[in-house]
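Just so you know, all these numbers are worked out from the coordinates, no wet-lab data involved. In this text, all values refer to a predicted model and were calculated from it rather than measured experimentally. Cβ atoms are built from the backbone, for glycine too; each structure is taken alone.
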Structure P
Amino acid sequence: MIREKLIARNQTIKGFVSASAIGYYGFHDDTLEIDENGKKGIGFAADLSDDWEKAADLFKTNGVATNVAKIRVSLVLGKENGIFPLYVSMLKQNKLEALENNIQSVPWNHVEDMAGIFAFAVKHNLDGVYNSVAPQAVSQFNIYQAILNELNSGENQILQPFHGKHLVAKKIQEAGYQFKFPSIESAVKDILSKL
């Protein structure tokens, strides 16, 4: 609708920024680190993300926007609603040992970095696809462990490094974006301090 209105008014814009999703990926890429060139997955989430990005590309195709940035959004961690308060609640009710089998990769980002990437895309008139994931790859268990470590601040346990397939955000970093919360520990510490 926005694109049609701009076309009707014969108005152009420098750039258009669209929110897509990491649901685009199938996580069957041959490499451990999956960047923006990772293979498209199969199923509803992948098809929806692909269709959404193709719709955003029409801004460029129709000559409405010079550049189109497509930000593939990951799991957003913040103090307001969402998944993080649920994680904290779960951990206050259960022992960490019960959650140790949750070792799959979790592409995540702190809410401030998520917003920061969108602002950066607007300010720098980015073009193309960008993964919005924090630099530190973690598993679900790593997130639980980081929360418990912060809640029990005297223990200072060390997270086990994650070595499985995961998304990376090198492209946005190469464009100049600097993450405020690059590690799960720094993100958890900040969010818990605001709860």
Structure Q
Amino acid sequence: MSAETIRSYVGENKVIICIGTRNPAKIRGVTNAFKRFFNEVEVKYINPSINLAPQPIGLENVIDGARRRALHAMDKLRDCSYGVGIEAGWVLINGEYYDLEAAWIQRWDGVGSLGFSPAFKIPWLFAEKILDGSRKELEDVVNEYYGTENIGDKGGFIGVLTKNIVIRSDLSYMATLMALIPFINEDLYIRGKDTR
């Protein structure tokens, strides 16, 4: 699809979003966020065949994972209006680890935007198993502790901790909404960029 065709779709309030994951919770959150602003949303997704850390630690690593997922989806899938990458990871604040999700949205014309979900504290009992290398990612520790399976594809650890008041797709939804802000306010963010 040509850039002109994609541009006309965006103008007609139809978008094709290409997501760099096969995780159902992430896909649901991203899709729901786009549906708040666009009448017609077509979704494509692909599992990234790029080297990503199973448990990203550090804000730069979380952002890099989200960006790489979005760019991979744009590169491998066709006719994308937007490529979206969601990466969950940890940031260290005052000696404690917090989990958050980063959303990177890459528009067809190369403009990118970043957003974040709310963050929640990881219990040290869980964090130390990742840090000492005995487990690869938080999902492994959560599944082992609670006897769940594939919790990251469902409500996530946040769902367990909040008794399903907040679930994993909510975090992806919020991160995506935050990343969409510059696109739905172009006069403030994108078109006004050259006037600084």
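Here the criterion is relative contact order in percent (Cα under 8 Å, 6 or more apart), and among P, Q the highest value is seen for P. Out of P, Q, which one gives 2.9 for distance in nm of label points 7 Å out along Cα→Cβ at positions 112 and 128 as computed from the coordinates? The structure behind it is P.
Structures P, Q were shown, and mean count of other Cβ atoms within 10 Å over residues 40-47 at 13.1 was computed from P. Quick one: FRET efficiency 1/(1 + (r/R0)^6) of positions 80 and 120 (r between Cβ atoms, R0 = 35 Å, to 0.05) came out at 0.95 when computed from one of P, Q, so which one is it? Answer for the origin of the read-out: P. Which one of P, Q has P(r) over Cα pairs in 10 Å bins from 0, in percent, as calculated from the coordinates, equal to 9, 32, 32, 18, 7, 2, 0? Structure P accounts for this read-out. Looking across P, Q, the calculation of distance in nm of label points 7 Å out along Cα→Cβ at positions 72 and 152 that yields 3.6 traces back to P.
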